[in-house]
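The following blocks contain the structures, represented as structure tokens.
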Structure P
């Protein structure tokens, strides 16, 4: 349990100290990836109408697109809420706890 706690606390301290806003390039790449996945689902759907693709591939592609969009939404919400949470973190206490666990 202590290794897991140390890893978590180190991750929180690192995120606290190295906070950088999300760059435009990352947002653009996410948008392009979403468009490509959506276009892929559209192509599979179109091919499915003509009987060239099994339905399972269409279902799998749609599920991947939904999972990707869900992941992006969760990460985006987390990034937006981080400044509010950051104010309430006690970094000194986290560092002291790491020292206690390492001793």
Structure Q
């Protein structure tokens, strides 16, 4: 179980850092509100290392940010990109559910 928790933490940190980094890299090409949305929800992912309930908030927010970014940059949603994000989010969510002792006992 400890190994599973460590995998969840590692993937969470990597995903949050990549998303925040992508927002910083796009500072001159995207609207400020899209960048802030991405940074806030990436911060939620990092906050989930302390408060685990923030993980689904961050994941849903980053999916919404991906939709908003696609619409603002290209005028449409890139389905392939969104599907990959959703699949990765589902993997993180499954790990999160497996690592939560309060849910497993029910």
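One of P, Q was used to compute P(r) over Cα pairs in 5 Å bins from 0, in percent, and the answer was 2, 11, 14, 13, 11, 11, 10, 9, 7, 6, 4, 2, 1, 0. Which one was it?
The read-out was computed on structure P.
Figure out for me which of the structures P, Q the number 28, 9, 5 belongs to, where semi-axes √(5λ) of the Cα gyration tensor in Å, for residues 34-81 alone was derived from the coordinates.
P
With distance in nm of label points 7 Å out along Cα→Cβ at positions 74 and 90 derived from the coordinates and found to be 3.0, which of P, Q does the value describe?
P
Can you say which of P, Q returns 0.85 when FRET efficiency 1/(1 + (r/R0)^6) of positions 2 and 58 (r between Cβ atoms, R0 = 30 Å, to 0.05) is computed?
The value was obtained from structure Q.
Looking at relative contact order in percent (Cα under 8 Å, 6 or more apart), point out which structure of P, Q has the largest value.
P
Computed from the coordinates by the stated procedures, all read-outs in this text should not be read as laboratory data. Worth saying up front: this structure is predicted, and the values here are computed from it rather than measured. Cβ atoms are built from the backbone, for glycine too; each structure is taken alone.
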